[in-house]
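Chemist: Before anything else, here is the set of structures, which you'll find just below.
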Structure P
Amino acid sequence: MKSNRGFTLIEVIITITLIAIAAALFVAYIGTAFTKSPVSSGMVAKQYALIQEMEIITSKYRQEIENGTLDLNNFLANPVNVNPFVDAANTGFRQLTGDGGYVTGQVLMVTLRDGDQSVMSIFSQ
């Protein structure tokens, strides 16, 4: 009787070829996740920084409400406009209108922007 002690050359070549194809698919599918991951972490860091800045502005707003010294014009000038992330084109006073088109009040809309990330809050008197 003859005993089999290994693989034939054809079996080895087919196995190596299948492993190479699987590795190429793995690199093509998973490789982009590794190369683009710094972009995602950078976007998260920008969004976190904007949220922190908006929290600072909101805490100053709450302090002024508690002290009874809230004036939206002064609030816009001091803690809002001095912030380096303020998007001046989208920050300012807006009129709120009701269903019938009547004016119900004026609010201060604050938008912070860092590149393609933005955070918006609305403050009222």
Structure Q
Amino acid sequence: MKETAYWSWFIIAGIVMFVLLGLHMAVMHLTGFLQLFNPAGGEAIAWENVVYRGRNMFFTVTYIILLGAALYHGFYGLRTILFELGLKGQAERSLTVLLWIVGIILFCIGTYAAIAARSLQTVL
């Protein structure tokens, strides 16, 4: 029963990544069609557009959500692959704990970076 819940979260994380990466592709690579998040015009990587997105709380939140979804999806997939190697008992539990610890550390670092980037943009 517990594995079914983990698998469901894996699928949900994949859907979240699909939506948010689709938004990223639209904003960054379809600037000719979609100028909504690039008010200065021109390229999406123009400094004025980067500052605009950096000040926008929507992007900070979506970056953090995308980070969490990608970490969960990736580490759960890696865990599943490694479990198929035939690990048993204590090795499975140790691997699960290790992946959780690494995932939480990476999530904290990435969240700090997203919030720090937003804070820097509000100063400019």
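Chemist: Which structure, out of P, Q, was Kirkwood radius over Cα pairs in Å derived from, given a value of 16.5? Show your work: numbers first, answer last.
Modeler: On the way: P: 19.6; Q: 16.5.
Computing Kirkwood radius over Cα pairs in Å on every structure in P, Q gives 16.5 only for Q.
Chemist: When distance in nm of label points 7 Å out along Cα→Cβ at positions 46 and 86 is calculated, the result is 2.1; to which of the structures P, Q does this value belong?
Modeler: P
Chemist: Also: So if we calculate relative contact order in percent (Cα under 8 Å, 6 or more apart) for every structure here (P, Q), which label has the highest result?
Modeler: That would be structure Q.
Chemist: For which of P, Q does helix-only ellipticity at 222 nm (-39500 (n - 2.57) for each DSSP H run of 4 or more, over all residues; to 500), calculated from the coordinates, equal -18500?
Modeler: Answer by label: P.
Chemist: Further, regarding this structure: Looking at structures P, Q, which one was mean count of other Cβ atoms within 10 Å over residues 38-45 calculated from, given that it came out as 10.9?
Modeler: For mean count of other Cβ atoms within 10 Å over residues 38-45, the value 10.9 is produced by structure P.
All of the numbers you see were taken from the coordinates with simple rules; none came from a lab. Everything quoted here is computed from the prediction, not taken from an experiment. Cβ atoms are built from the backbone, for glycine too; each structure is taken alone.
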